[in-house]
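Engineer: What follows is a set of structures for review.
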Structure P
Amino acid sequence: MRGEVAVTLTSDRLERVAPGAVLYADEHQLVVATSRRHRGRWLIRFEGVDDRSAGEHLRGAVLTGEPLERPDDERLWADDVIGAEVRDRSGTVLGRVASVEANPAHDLLVLDDGTLVPAVFVVDHAGGAVVVDVPAGLLDVNRRDP
């Protein structure tokens, strides 16, 4: 194993796993020494993690990174909307965003009741609330158990 750790990357920002990138497992700072794709996952070797036993403490760990700079535009970012109240244009509260799921066509806002709202229908996301303009009946079709 040479100290490599298998990682499932949930970011599309490959600089997260580039040599020299800094990640964290709880309060422990990890510096990426090498990284490579292998069978749909990443094999990452961190500085100071030189063998299998040294990498064992990372099993199941959630690795995080420092926030990356964002472009100055109106893009919708998952961490900006998770927990936000979702309303339709009339002001009716539809729920809160529990998570965001990647989807080939459009990302999906997953509401706390399991309803899926394609992000393409978001018309505003300022002030801690998300306003959507969803075609009639779509929310009924996209409702699922949370």
Structure Q
Amino acid sequence: MSHDGGPGDRRAQRTVVIVPADVDEVSRALRELVTRARGSTDRVRTWAIIGDLATRDGLSENERVVEHDRVGRLAVRLAVDKALCVGESRGVRALHQGAVMEGSWGDEARLVASVDDASATLATDGWRPAPGDMVLIAGTDPAMADLAAVTGS
């Protein structure tokens, strides 16, 4: 599902929500997000708000964690401006750690425990998507979709 501000609003925020989401889907969506942002005539910030993700059947818990780490690292390699990792699972912690280990610095990547905490974070200065920003929201928790309203979409 996606949303934009309509034909008359060139700086409308564009949000893509993928719930439920798996690792491969989110990796593709991150690439698409960055490609679209770079193709914009305006300076567009990119946001990845990601919770726990589904992985291929048959993976061990450690393999699941590595898959989440890979997504966090990919977000940094693609130069996503802000990565908000939502949840308390080992996978989500690995997602955040992957972003940090790949070179995210300062306040580019943040880990919060819940969708409610993410909602509160997205209401603070520096973590509030602006008009024109492109936002990806993804995870297996259906409540992740509620963050679209918080991001101003």
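Engineer: Work out the source of -11500 here, i.e. which of P, Q gives that when helix-only ellipticity at 222 nm (-39500 (n - 2.57) for each DSSP H run of 4 or more, over all residues; to 500) is computed.
Structural biologist: Q
Engineer: Taking relative contact order in percent (Cα under 8 Å, 6 or more apart) as the criterion, which structure among P, Q has the greatest value?
Structural biologist: Numbers: P: 16; Q: 35.
Once relative contact order in percent (Cα under 8 Å, 6 or more apart) is tallied for P, Q, the winner is Q.
Engineer: I have 19.1, 58 for Rg and Dmax of the Cα atoms in Å, calculated from one of the structures P, Q. Which structure is it? Present the calculation step by step, with values, prior to reporting the outcome.
Structural biologist: Details: P: 19.1, 58; Q: 14.3, 49.
Corresponding structure: P.
Engineer: Further question: Out of P, Q, which has the highest value for FRET efficiency 1/(1 + (r/R0)^6) of positions 101 and 117 (r between Cβ atoms, R0 = 25 Å, to 0.05)? Could the numbers behind the result be given before it?
Structural biologist: Numbers: P: 1.00; Q: 0.65.
When FRET efficiency 1/(1 + (r/R0)^6) of positions 101 and 117 (r between Cβ atoms, R0 = 25 Å, to 0.05) is computed for each of P, Q, structure P gives the biggest number.
Values in this text are rule-based calculations from the coordinates and carry no lab data. Everything numeric in this text was worked out from a predicted model, so none of it was measured. Cβ atoms are built from the backbone, for glycine too; each structure is taken alone.
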